[in-house]
1. If you work out FRET efficiency 1/(1 + (r/R0)^6) of positions 16 and 256 (r between Cβ atoms, R0 = 35 Å, to 0.05) for P, Q, which one comes out largest?
2. Identify the structure, out of P, Q, from whose coordinates distance in nm of label points 7 Å out along Cα→Cβ at positions 192 and 224 was calculated to give 2.7.
3. Tell me which structure, out of P, Q, gives 23 once relative contact order in percent (Cα under 8 Å, 6 or more apart) is calculated.
4. From which structure (P, Q) was mean count of other Cβ atoms within 10 Å over residues 168-175 calculated, if the value obtained is 21.1?
5. Can you tell which of P, Q yields 13.3, 43 when Rg and Dmax of the Cα atoms in Å, for residues 120-199 alone is derived from it?
6. For distance in nm of label points 7 Å out along Cα→Cβ at positions 80 and 264, which of P, Q scores largest?
7. Given a value of -15000 for helix-only ellipticity at 222 nm (-39500 (n - 2.57) for each DSSP H run of 4 or more, over all residues; to 500), point me to the structure among P, Q it was derived from.
8. Could you figure out which one of P, Q the value 1.3 for distance in nm of label points 7 Å out along Cα→Cβ at positions 152 and 176 was computed from?
Structure P
Amino acid sequence: MSDNTQNDDQFFSDKVIWITGASSGIGEGLAKALATVSAKLVISARNTEALERVCEECVAKGANIADIMAISHDVTDFEAIPQAVNDVLARFSRIDILINNAGLGQRSFAIDTKLAVYQRVMDVNVMGPIALTKAVLPIMIEQQSGHIAVTSSIAGKLGPPLRTGYSASKHAIMGFFDALRSEVAFHGIKVSTLVAGVVRTNVVANALQGDGTAIGPEEGLMNEGLTVEEASGIILSKLSAEEDEIIVGEGQEVQMLRMKEKDPVAFFRMIEQMAATQLYGAK
């Protein structure tokens, strides 16, 4: 075991960590990784059956069942948030880390996308994390400590085609949490944005098309990018170092981030050409 891994383990040990969207993907990966380091876990998601499975697998990895709390919760059910927070406090008395990970994708031309689809994506990806964060903030301020993270995306920095709603939501959440960071630092609270690239999850399969239906597993299968375990390892290592912005990606997507920072005009022209070629068959 490396010194860095030992330090990560010590950092998370005995901390109360709430992960939303924990029934699959990155959220599930984070829960399983934290189950091995004596963290006290609060895992929440809409899919109760999948959440129970994750809970069982966390126990199999060494977590004490008394240290895991599973909450069936839809992040857009804002009225249910106060009770969920109270339940967590009744169980663990504090909240040390909140990882806003629940999210929803979108893949469609803007002209074909119903407004209801945009509304749903914004509710899940923006208003959900904001609502839960606002409910947890008073607790962390009283503690004078805490760490809030949110899973954003490289799409929240680049604006790729067919993702107008998704990209808008991730740009919005980056803006909110970047601004929040400056407000809460005085209270000893850290804020981290997780800028996720391509990770092998079901995010594309679950993404909404223009009419509101999901793409589905046949067309949305992800065989490229980081594994969930690799992504979770990067995130936890960087969270333990209390980094502000955490890039979770590799290869071309990271190069595109750097290109936009260095020469945004050239980047925009490149994206336009890529879209013309891939979407319209231009040469």
Structure Q
Amino acid sequence: MTIFNAYVASAFSKDDKGGNKAGVIIGRRFTEAQKTEIAGYLRYSETVFVSISTFNDFKLEYFTSKGEIPLCGHATIAAFTVLRHLGLLKKQDCTIETKSGILRVQVDESGLILMEQNRPQFYETLDRKEAEACFDSIVIDHTLPVQIVSTGLKDILVPVTNPVVLGSMAPDFPAITRISRENECIGIHAFSPGKDRGVTAICRNFAPLYGINEESATGTSTGALACYLYKYASKQNQYIFEQGYNLHCVSRIYVNLDSEDDTVTGVWVGGYGYLNHVYRIAF
């Protein structure tokens, strides 16, 4: 029997409230099956296992109750929230080893944690009717495409006309699972303009294929969305998004883009986090 600490931290919080919780396990070795079991036991959408990397500062492995995934933005922010709390960060600019590649993470003195993501990849556009079939009522913004975009994980980005429609639409999870599987995507990231709330956009994320019906903050999807908006809407250095209203757990996500000659050359996604709980687990 192994006894260890399981930390729970909220990432992408707004005014030290809300955010998206993730389990964080520091410095313990488990098999892949055990990691999946622990993620299921903790019952958060993702649990991240942090260890020392041979050639980088840390190795991060991300698990849901159904198995390993290549990358998770909010779990990365949660991991560095815990590392900072424990005094294990020796510098402000770190490199992490993930299944999506070697990425940089920056932590400033205020506690803002920014995670580097891959440069955007734009895949096929989908018929709007395919997206409409995933919800009971949705009004898609026809000035923008329904498109698969990735900055580490592939998501289907669905533009919705306004936040009221976004908040009222009911997802058909079997339909979202089917379209995600057919297109080899994590799920659907729906969004609408958020200018009236002082942000770039309001978002909802659905990934039932991976056991996550709806999530209150999704860093990887938001990075892809910022690059999509840079290409199709407004070219900015920073985008601010909010997510989680329907879950009564509002998150705020920052995306900073580096660009050259109207081309995105760097993607940084982040926010603030705080420690929720520490559980002592016998496994």
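Each reported figure results from applying straightforward, stated rules to the coordinates on display, with no laboratory input. Being a predicted model, the structure only gives us computed values, none of them experimental. Cβ atoms are built from the backbone, for glycine too; each structure is taken alone.
1. Values: P: 0.40; Q: 0.95.
Sorting by FRET efficiency 1/(1 + (r/R0)^6) of positions 16 and 256 (r between Cβ atoms, R0 = 35 Å, to 0.05) in descending order puts Q first.
2. P
3. Details: P: 17; Q: 23.
Traced to structure Q.
4. Considering all the candidates, the number was obtained from P.
5. It must be structure P, since only it matches.
6. Details: P: 4.0; Q: 1.8.
The structure with the largest value is P.
7. Working: P: -15000; Q: -6000.
The read-out was computed on structure P.
8. Working: P: 1.3; Q: 2.1.
Comparing all candidates, it corresponds to P.
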